[in-house]
Structure P
Amino acid sequence: MSIDIVKIWFSFACQQLSDITNACLFINEQGSESFSLVESTSEDFAQSRHVHDNIKAVVMRRKSVVTTVAAEQVPELKSSVVNAKSASISEISGRAYLVSAPLIINQQLVGAVCFEFIHERTSDSRDYLAQVESSVAWLSCLSQLSVGTGSQHAETVLKVTAMALSQSQSSEATMAVTSELASMLQCERVTIGFIENHDVQVHAISNSAHNETRHNVVKCIEAAMHEAIEQHETLLFPPEPNSYYLTQEHDSLVRQHTGGSICTVPLIVNEEVTGAIMFERHGEAVDFDEKTKELCEQIASLLAPILHFRRLNDRPISEKFKESSTSFLSGIFGMHYLSLKFMTVIIVTAFVLMFFTQWEYKVSADAMLEGAIERVVTSPEDGFIKLASARPGDIVDAGVELATLDDRDLQLEKLKWLGKQKQISKEYREALALRDLSQIGILRAQLTQAEAQLDILDQKLSRTVITVPISGVIVSGDYTRALGSPVERGQVLYKVSPLDDYRVVLQVDESEVSYITVGMRGELTLSAAAEETFDMEVLKITPVSVAENGINYFQVEASLISPPQFLRPGMQGVGKISIGERQVLWIWTHKMVDWIRLKVWSWW
C-alpha cells in the first residue's frame, strides 16, 4: 500500500475526528520491528514518552490502546479489555486521552497512529476509541480500493479525495467531486444528493452550477436516489438479470430524460444513510458492469464521510445550535446514563420542593433558667461563722435559720454596759438624795446612753442569727464547711430565688436576633428533662451584645407560660423561638447566603 494513501487518510482523519489537539503517524515500510515517523502535528508531541509507550503497546498487542495522561505524570499501561475484538484501555486520572491504533492492511501491521483528545467530563474513552477505529476502517476500505482497481484508478481516487479535502466549502467540494468523477468514469452526468428533512435534495450535478433550469430532471433524479436510499442498496439500470430490487423511478428517469444507463449508490456514514451518488452514461457508452459497480461503491464509501462532515462543518450557527440543543435534550430525556438522570431528577425535584414548600422557622439558642427575682442575704456585722446548715439547692421557708455568727464579743460588750448602767443608776439615786441638780442632769444623760448601747447590742445579738427572707431555693452560698471563717458587714452570704416564678435567658446569635420581636412564642428543652418541652414567651431583647468564644450574642429574656414543679434556677438547655413560615430552601441556605453577601460586599 502506498504511503501517500496513508498520508491522505491521516490528513482526513485529523479533520474528521472531533476534539483532537495533536496527532502523529508511524509507518513500517520494510516489515521490520522499527517504525518511523512520517506525519505529525507537533514535533514535541511525536517525541513524547507517552506516545512512544502507547505505540509500543499497540505494536505488541495489535490492538487499540487508550490512556489518560496527567501533567508531569508518566502513565502506566494497565490493560483492561474493552471488547474482545479490538481494544484494551488504560484508565489513569489525567487531562487528555491518548488513543493509539494499529494500521492493519491485509492482516499485516503497516503502521500505527496516535491521537490526543481534549479530556471532557462528559466524554467517555469509548467514544474516542469508536471514532478512531471507524476512521481506521475507512483506511482499510481505501486500501482495498487501491489494490482491487489498479494503480491508475487508485491515483484517480486519491486525486478525488484530495480535491474533496482541499476545497474551502462543502458546496465547492461536491461540485469538484462530481466533475472529476464524471471525467474519471466516463459518465455523462454525476449527481450527489443528501437527505434533508426526511427527503432527498440534489446538491451538485457535474458540470452544472444551476439546477433550477432543469427542475423536472432534478425531481426525477431525487426520486431515483430516494428509491436506492429506501432499499439501502446500489441500484443499476438496466437492472441485472434476476434482480428483485425496485427500479421504477430509474426506469422513469431513463425514459423521460437520459436514455442511457444509471448506477445509484447510497452514501453511508456510521451505518446511517446520509444521501446518494448517481452515475449516468448516455448514448453508446458502456453499461455499468459488476467491476464498475464495485468501483462506484468503494468510491462512495470513501467520499461519504468526507462530504458528510464537510457539510456539518459548513452549516450555519443556528443549525449547529439546534442540533446541539437536540443532542443535549436527547441526552437528558433519552435512554442513556439512566442512573445519572435519576439522581438529577431527584436533586431537581428536591430543589423545587424546597423552593415552594413552606416550613416553620425557629431560631435556636442556648438557654439558662433563672429566677424572676433573686434575694440576697448579707452579713449584718463583721464577725465569724459559728453555725451554718443551709446549702445551695435547699428549699427553705421564710424565717428559717441559715447560719449563726459568733456573738461572744457582743455578749461581753453587753455585760460591760450592764455593769456601767448599774453604776450610773446608783450614782443617780445618790444625787437625787442630795438634791444635786447639776449632777442629776449629767448622770441622767449617762444613764440614757447606757440604755441605748444595751438596745444596740440587743439588736446586734438578734442579727447574729441569719434567716431566709422569702420562701424559695438557695441558689448560692455554702458555709457548712467554712465554720469560723471571717465575714464582713455587707458581704453576700446567700442568694435565694422563689420556686414559682422563672425567666429564661437565651443567647441569640447576632445574625438572627433581627428576626425576633417581643411577644413571640417558643419552646424550651432542658438538659434535665430532654424528653419534654415547655412553652415560653419573649419578654425583652437586651440591646447589648456579649462576646463569647469569638461570637457575639444578644441576651433575650423569656418567661415560661406553665412552669413545672421540678424546675430549679441554673438549669441549662436549648430554646427555640418560632419566627413564622419560611421557604425550606431559605431555611437551609440563608446563613450561607448572608455570609457570601457580606464577603462579596467587603471585597467589592
Structure Q
Amino acid sequence: MKRSGLFIAALLLSAALGGCAKYAPQAAANPTPTPTPTPIPLSLSSSDLLTAGTPATPVNDGAFAVPANAAASDESFEGRLQLADPSQNGSFQALYDSFGELAGGDSTWKHLPAFSFEFVQDAGYLIPAQQGLVYTGNPSWNYIVGPGHAWKQSTDSGYNRASFPFALVEMNQNCVHNGVMTFLFGNAQSPNISNVRYQITQETCEYAKFNLWGQIAATYSPYSVANSETIKGGHSSEIANRLPTKPLSALTTDFPASGVNPQGLISDFQHPADITTYGLLINGVNYVSGCQTRFGEYAYCSEMRLPSYSTAKSAFNNVAMMRLGQLYGTGVYGQLIRDYLPEYTAGGDWSSVTFDNALDMATGNFLSSAYMSDENGPENQGFLVATPYSVKIDKAFRLFPHRAPPGTVWVYQDVAAFIGNQAMNAYLQQQRGSGADIFNLVRDDIYKPLHLSQGGLTTLRTDNSESGRAMGNIGLFYIQDDIAKIGKLLNNDAGVIDGSQILETSRLRESMYQDPAVLGLPVPDTGTPPVPNTNRYNNSFWEKHMTRAEFPQYTCDFWVPNMSGYGGISVALLPNGVTFYAFSDNNEWYWSGGANEANKLAPFCH
C-alpha cells in the first residue's frame, strides 16, 4: 500500500513522541474533530433492518447493544455469515486525514473488505470461530471480529437479533477502527436473515479518523462449524477468568476515606474526547472507564480492540526475552545479533551488539544521538512501510552507521526493537527447530495461561500474512482486561503464573526498576526547563524519576517504569502496585494524574 509523505511525517512525529510519555516536548495536538451530533433513534426496528437502502447517518451505538428487556433467542445461529460485495456499499465521512488519502475519490479505504466469517452460538453469546487479526488480502484493511450476543425482542416480528463488535486494522500498521454489526435471523419466513447494519464511529489512530456506515444484504449458511465445542469452551473460559471489573466511579465507594477523584485520572488531558478508554488496576480489580464513540457509548466496551503500538516493545519483546532467560539461562541476553541474523552485514557495525543492547535502544548504530532524531528522520520511512520480511530486515540493518560502542548511547529506534525480535526468533529456532516462533512462545507460555482474550492472541506480521515474522516493535491488540493482566503479571505477580515462575526474575526486577544498581541509560532531557537525569530506558521500558523537586506533592523520590505507544498510549506500573493505563490518539501521553489519584488509594511514600 502506497503512503504519501504526509502519512510518513505524521507517523514519524507521533511515533517519536509516543515513546517518551508525558515528559517529552509535545507536538501540537490534532484539531479534535467536531463530534457529529448523536442522532435519534437509539434503537433499530425490524423494519429498519429488513428495508434495503443506505441509512442517512450512523445511529447511536446503543442501538447495537442488548436491551434491558431482551429475551433469550429461540434459534441458535451457527454457520457462515457473508456480506454481499462491500466494495459497492456504505457511506464514508473523513474527519481527520493527515496523510491525505481519505479525501480522494472512491477507494478501498472507504469500504469494508470482503466479509465471510463462521460463528457459533452458546446461550446468549455469538462467537466468531476466528478471532484475532485476520489477513484479508485487501490493500487497505484487515479484520478483527469479536464475540457478541444473540437475543429476542418483541419488536422484531418473530425474528431473533444478533450483534457483534469488529475492528478494521490498517494493513501493515497498528491503527484500529472499531465498529459494530447487527442483523435479524431465524424467522421461518424468507429470507432467513435480514440486511446487516454496520457502522464504525471510533478509532485509536492518530492520523486517520472517519465514520463509515451502511446496510448491506447478507447470506447465512447454516451448518455445524468444525470444533464448535472447543470454540464455545474457549470463550467460556475467557469470560470466567477475566479480572473483576468495576466502573471507575466505584473507587469512591470502595476507598471512601481516600479522597480519590476518578475524573482526576485524566486531569492532564487537554483533549479528553480523544481518549478511547482508561482504567486503573488495584488489589486485583480492574476499574474501567466507558468507551466513547462519536455516537454514544460503544456497545461492546469490554471487547473494544486497542492497539499496542510501542507498548509491544515492553509487553512482547522484553517479555519474550525474560521468558528465554527463564528457559535457557540469563546468558541469552548477551547473545550476539550477528550470530543469528546473516543480514547484519548490510550496514553499521554489529560485531559486538547483543540482544540486550537492541532492546535497550543502544546498538551504537545511529545517525544522531539527538532526541528522537533517527526515529523522526526520513531515512526511517522505508523501514516503517516495508511489508516483505526480506525488505524490512535489509532496511533495518542498512539504515544507520556505526557511531559508538554498543551499550553506551541511547537512541530510540523502531529498527532496534525489530532486529532484537528477529534475533530472539532465530535463537529460539536454534533451540527448538525451524518451526519455532517467538510470538507463539509468548502466546502459549504467557498470554494463554494469563487468559488473555482470544482476539489478543495474534500479532502484526511481515508480508501481511499469518506466515510472516512477528514484528516486535508494534503489533499487539488488547482489550481492557488484557492490558490489566499484563500489568498485574509484571507489577504484582513477579512473573509468576499459577505458581510457576515464567519470567526470569533478575531481568524483571531490572525492568521494573527495583534494582537500584541497574537503572538503564539516560534519555536526553527534553522538558522546559529540562530536569536532569529524570528519564531513563532499560529493557524496553521507560523510567521516570519522580522527584520532590519536580513533584512537590510527594514526600519521597521514586521511579515509575512505564510503557508508551504511538499517538498517546500510556501504561504506568506504579510502585504501590497500581497499574494505570490510558489509550488516546491526540499526541497526549499523560499518566501523572493517574499517579496522583493512585497515591491517594495506596501512598507511594510511607
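A short reminder: the numbers here are calculations on the coordinates, not readings from a lab. Please read all numbers here as calculations on a predicted model, not as lab measurements. Cβ atoms are built from the backbone, for glycine too; each structure is taken alone.
Annotations for the structure displayed:
- Which of P, Q yields 62 [percent of Cα pairs over 40 Å apart, calculated]: P
- Ranking P, Q by FRET efficiency 1/(1 + (r/R0)^6) of positions 194 and 306 (r between Cβ atoms, R0 = 25 Å, to 0.05), the structure that comes out highest: P
- Computed -5500 for helix-only ellipticity at 222 nm (-39500 (n - 2.57) for each DSSP H run of 4 or more, over all residues; to 500) - originating structure among P, Q: Q
- Entry that produces 4.6 once distance in nm of label points 7 Å out along Cα→Cβ at positions 370 and 466 is calculated, selected from P, Q: Q
- Relative contact order in percent (Cα under 8 Å, 6 or more apart) derived as 18 - corresponding label from P, Q: Q
- Comparison across structures P, Q (criterion: distance in nm of label points 7 Å out along Cα→Cβ at positions 98 and 266) gives the highest value for P.
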